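These are the structures, in structure tokens.
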Structure I
């Protein structure tokens, strides 16, 4: 019988699960049975929850760090992010590298397009 949710509560459980996840992934997507696909999906979700709880990413402390985190979360290239924000690629690169201060149009785009908390933007501008 399939359980609805898998939860890992210890490092040992997580490590063993990761071995099984890698083993299933190495079989190849097309070679998995329906049951193996279901199990892999459930195990991957449980592993991600364990990682979020036990290995949280440090919170960004600067606007460029926050923008890079959102870029990573959205799986965007720097060029795609520049397009999304309506900025030139050089301007975005300079801001992210600390060579240029964020201006109002940049901060507004980051708020509107990336959903970054305006309080964070004001506190760090």
Structure II
């Protein structure tokens, strides 16, 4: 059970790293786009936000699969040494997109990026 918990903790840690990199890279791109006064450069930030959101949702779906494995191991439904879970399906990843953590962080990032793009386009 400890091994499964370690995998869940590592996935959660990687998810936090992804969130940090997303904010950092997005801020850098938007800052460069604003400095260069080029809305097209700032538009690249939208791609970056979506790419990080998909990766974060994938990690969340995988983490949920391991939490389910942990639950099953606790009830004796699977062997304690079983660490294999099915790869997250596209539906599982889309379900993870509705998580409040993903909606708030990446939704706010998209809103900021859209605001910067609109400001630069109307300037």
Structure III
């Protein structure tokens, strides 16, 4: 039997995307598209950003997503999980099938002691 994908192990939400933990997100680096929807100055601020993350500010996510495969696993990240959950819902509505939100955002990622970049 095949190992379940990250999307399959995520916690389903009523809005069609799944929640994943900061640890799952960290472990998925390099294998899953991770998109930070915060503003540019937030990526270099006190919370930093996940190394290797793709940046697409919330206002640009749908336009940027037009070039992404709709069946690719995708994790969205923000400060606390609010903006990224809204972006996840919008991508599901746009036909994306494996959308995930990092629950708790960068606040939870930092609280878990996971590595960040602040430059």
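Observations on the structure shown:
- When helix-only ellipticity at 222 nm (-39500 (n - 2.57) for each DSSP H run of 4 or more, over all residues; to 500) is computed across structures I, II, III, the figure -8000 traces back to III.
- Among I, II, III, which structure scores highest (criterion: Kirkwood radius over Cα pairs in Å): I
- Structure with the greatest value (metric mean count of other Cβ atoms within 10 Å over residues 21-28, set I, II, III): III
- For the structures shown (I, II, III), mean count of other Cβ atoms within 10 Å over residues 61-68 is largest in II.
Only the coordinates and a few stated rules stand behind these numbers; no lab work does. All figures in this text were calculated on a predicted structure; none of them were measured in a lab. Cβ atoms are built from the backbone, for glycine too; each structure is taken alone.
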